[in-house]
Every structure is written in structure tokens, then in C-alpha cells.
Structure I
Amino acid sequence: MSELSIKVTIANRVYPLTILREEEEGIRKAAKMINEHMRDLEENYAVRDRQDLLAMTALEYATQALNAGDKGVADETTTGQLADIEKRLQEYLEQQ
């Protein structure tokens, strides 16, 4: 499996990541979904702070993932991928 260095933009911040080549499409799609959800929240509510929008988005997606897991929809691969993305973002934030 080959690794790939990419940059994704979330909440107008660029995050450099080193990922497996086969993960690229999913990660880019996830970043796009996050940005679109944040934009929807910003348009529909009086929230303007990017940190608040990001926190609300993370809470909604985490709740959906937990609910899906409770229903047996989420599998170990998805859970592992989400944990890996979270770890990479946390490592990046700790470097800042």
C-alpha cells in the first residue's frame, strides 16, 4: 500500500495529511461534507464562529456514528477509519 501526502481544507484551515492512496477519495469526501454542513449551519443559525460551527458539526456526525453503531450499521472498518482521521487531525492540532 502506497502513501500519499495531501492537503484538505476544513473551516478555511489547511491540514496536511499522509494517507494511504486508497483513502484519498473518502477523506476528501468527508472534508467536503464537513464544510458543507458548516455552511448550512451558518446559513440557518446565528452562529458565525468557525470553532462553534466545527464543534456542532463534529457533535452531529459523532451522534450519527453512535446511532448507526447502535443499530449495527457501522462496521469495524468505518469505526477504525474515523478513529484514524481523528488521530491525524489531533496530531496536526498538537503541532500548532
Structure II
Amino acid sequence: MIFAILLMDRPGTLDLRVQVRPEHRAYLAQLSDRMAFAGPLMSDDGKTPIGSLLAIDFDSRADVETWLQNEPYTLAGLYEKPVIHPFNNMWAQMMGFPPA
């Protein structure tokens, strides 16, 4: 089942986000074959990250929660409380993603 995971950054953690980003991306890459999409949420200026939005296939909510416990941004204290919901993708993706 795909789960949508909304992760908002704690205020004042932009430097921490930049510092931990390589570990975060490596951790996400381990699930690349199960990922519908993933990326930062941006402030209204379109340049400043304020959180993350992920859609990843997991067997259960408990698996999502276990995975999040070991996620580098979580371990570093970047995120506020996660919001997790099952997601039913009813719209076929029509465009690709920009290069990483």
C-alpha cells in the first residue's frame, strides 16, 4: 500500500537540513523501487525548503513508522510530528521528474 508521509521541518532547522541531506538522500535511495514520489516542500518563495512529502509503498503503517524512526532527518531532529495516511493514486503520472 502506498503511504503519503507529510514531514514539516521544525523552525530554524534549515542549516541542519542542508548538513544531513546526503545521508537523507542515501536512505531514501534504498527504497527507490518502492517510491511513487519524494521531495521537499517549499515556502512561498519557491526556494526555501520547509518540509518533505513522500509517497512510498510499505506493507503497513507500522513499517512506515519503523522506517521513519531510522530516517536521518528524523534522527537529527529536523522534523515535527509526521502525518501518515494511506494514499490511493487515482491519477496516472503524465510527466517525468527533474534530474537529481
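Every number in this text was worked out from the coordinates using simple rules, so none of it is lab data. Because the structure is a prediction, the values reported are computed rather than measured. Cβ atoms are built from the backbone, for glycine too; each structure is taken alone.
Observations
- Looking at distance in nm of label points 7 Å out along Cα→Cβ at positions 44 and 68 for structures I, II, the greatest value goes to II.
- Computed 45 for relative contact order in percent (Cα under 8 Å, 6 or more apart) - originating structure among I, II: II
- Structure (I, II) behind the derived value 0.65 of FRET efficiency 1/(1 + (r/R0)^6) of positions 4 and 20 (r between Cβ atoms, R0 = 25 Å, to 0.05): II
- Origin of the value 35, 31, 22, where Cα extents along the principal axes in Å was derived from one of I, II: II
- Structure (I, II) behind the derived value -9000 of helix-only ellipticity at 222 nm (-39500 (n - 2.57) for each DSSP H run of 4 or more, over all residues; to 500): II
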